[in-house]
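Pasting the structures here.
Values in this text are rule-based calculations from the coordinates and carry no lab data. Note that the structure is predicted; figures quoted are calculated from it, not measured. Cβ atoms are built from the backbone, for glycine too; each structure is taken alone.
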Structure 1
Amino acid sequence: MTYTVGIEMETKGVSITRIRNAIDRAGIPGVSVKPDGTPGVDAEIVLPPLGNHPVAYDYIEQVCRVLANVGCEIDTSCGLHVHISNAPLTGTNAADFTGASIAEYQANGRYLSSHGEPMDAVIVKDIMWRYERQQSVINTMLARSRTQNSYCQPLNATKIANANTIQELNHGKFYAINLDTWRRGTIEFRQHGGTIEATKIINWVKFLLNLVEHTIQNRVENGTRTVVQDTPVSPFRRGSRVGVQYTLMRNGNGGVSTREIMDATGCSEQRVRAAVSEIRTRVGDAAVVTHTQQANGARYGDGTDLARYEVLTSFETQSGGVQLRDENERGIPSIWAETPDDLFEYWQDRIEELAR
């Protein structure tokens, strides 16, 4: 699968107009230069979505050369925000998409989308878990100003562990990983410090893409699994007739007969059956078992006394979609898993440089 990337560079020291004019003179299409609300930041340079391809990296290098030549500066108030698409490309390749995306923004001021279905929350959860798990290592890869920074706060391990949806996973805009942009088709990574050095940008992009793709290719799978669910002890109002019936049915001894329910609630046989349907709706069909009179060795007509209704205390269901692979088949969680040697060595050198 091929995921795309968008880049936002924050700079200071040069006006928006001067940057725009310099980019126009260089003949570089598709670049947006606009104000940014961050104090101390004079301009935000936004690139259109790009594919993971040398064509895209050459484009980034061209933009960075112009920014350097025009005199753009970086300080600790500046950040670099990278958006990874939340869905893979379909019907095109990375090189063709990059060219078409640049052209589309230049001509119409719109971002091109040639993407499929968004990734499952299981995938996003694993990416965020892996990032948070080695947050201390990632801190050594980036400028110290981006550690405990209020614009890219660290993720919360407990929140991630308890989340099952994109909404539950989202910490908010000013975190290292921001899912506010999900509705626009991206996951935003905010922790890298401001830079107009193409090598730093490209290697951070490659690191993030590898982080995403390792989870998708090696840590999750499509399929079905058996899920054991417990039924609630008391899902109905206490003391209500349906609540009393539910408790009788969930007795752990094979349920209760229609007659016993009628005696306990004062309801008619018809009303008892209606309440069974209501209970099925509340806790799920798989949780409610009807033991017919035939199963008990009786004939039709004996249902009032011999047919029994049972709410299982726990039951199994089959769940489809994306799930983590079994632990013995799952790719390792390290942020360095599947990282090419040259990229790994770049980051080790960078860590050593920042530690001086």
Structure 2
Amino acid sequence: MSTPVPAATPSQAARALDLSADVVTLTAALCDIESVSRGEQPLCDAIEAALAPLGHLEVSRVGNSLVACTDLGRPERVVLAGHIDTVPLTQDPPNLPTRREGDDLVGRGTVDMKGGVAVQLRVAAQLPEPSRDLTIVFYEGEEIDSEFNGLLHIERQRPELLEADFAVLLEPTAGQVEGGCKGTLRVDVTARGVAAHSARPWKGRNAIHEATAILSRLTAYEPSTVVVDGLEYHEAMNATGIRGGIAGNVIPDACTVTVNYRYAPDKSPEEALAHVEQLFDGFETTCHDNAPGARPGLDLPAAKAFVDALGVPVIAKEGWTDVARFSALGVPAVNFGPGDPNLAHHDDERCPVGQLSACESALLRWLA
């Protein structure tokens, strides 16, 4: 369990988050204000206090999320978004406070994703007159159930704040652009049998044995690679759980296999579910979760300008991120931020300081 830290007062928070400090120092300061999900208030207070002196920004607060906007009458508006919560801390080894090890900044949140938040704050401080109007979003509750997600709360309470032509989510991508994201659905596929005493199995029908057909279809399934807006998305269909049986001497009358389908963003949630139902035709299927993917929209002017200005590799996002929320609002979005996503949530979370500086420079180059 994490050790609680005292809530910072606004004056303490303002001193802790010196926006004139370099991006590495600022990342460390952000990380060292503990903000495990549902405990974001001290950090949100700190960011709000740090943004207050910036007269070119209008700052709105929704719960423990902040939206800072310019209003310069530019022909385009872009969103820079990042969540301020982290997964829980560890004590052995301790991953706060942050520390430097060679060229790495080590500690909880250095990858996911306070490095990206530090870049957002540096952009906010250094560009009073950006080439595009900016909406900079710092939001709570990304690492836990969707009901706590700050973007969802902003969308429901102040939807006008998220209106834009393009969005960049500063999730860790190791400094590459990851376009869009795949959709994900979770479905239970159930084989039915007839219960009986295990000494007389011929009096029943074993549902666990029947479920071998479900697993056989999964084993034989060949996932597709789908090209969307020039990026390759590798679909995946996997069993992620199985349950059945009520006692050691009872032939089970039901066996359920949980299947997770990661689908390319060319499919709607309805099309993805229909595909799964067709694969398991003849079995009972129950869908418990189905989150759509997001097209990268790299053919759109704002997205093309972003990619051209950065001059970094562009690949498909193989997981699911909140770019899908922007896509659902009609705002094309990409992922771009410092840190190796493979190290997110690790006890030894660490980010090369060079990536922090490179991401900051890239966004300043695009928006200057």
| 1, 2: which one has mean count of other Cβ atoms within 10 Å over residues 33-40, as calculated, at 12.9? | 1
| note | Matching 1.13 (Cα Rg over 2.2 N^0.38 Å, computed) against labels 1, 2 points to structure 2
| said: Once relative contact order in percent (Cα under 8 Å, 6 or more apart) is calculated for all of 1, 2, which comes out largest? | reply: 2
| request: Please state which of the structures 1, 2 yields 8.1 when distance in nm of label points 7 Å out along Cα→Cβ at positions 145 and 257 is computed from it. | output: 1
| Once mean count of other Cβ atoms within 10 Å over residues 161-168 is calculated for every structure in 1, 2, which label goes with the largest value? | 2
| Suppose you compute distance in nm of label points 7 Å out along Cα→Cβ at positions 121 and 137 for every structure in 1, 2: which one lands on 2.8? | 1
| query | One of 1, 2 was used to compute semi-axes √(5λ) of the Cα gyration tensor in Å, for residues 65-200 alone, and the answer was 38, 24, 14. Which one was it? | reply | 2
| field | Value -12000, calculated as helix-only ellipticity at 222 nm (-39500 (n - 2.57) for each DSSP H run of 4 or more, over all residues; to 500), assigned to which of 1, 2 | value | 1
| field | Test item: distance in nm of label points 7 Å out along Cα→Cβ at positions 153 and 193 calculated as 4.8, pick one of 1, 2 | value | 2
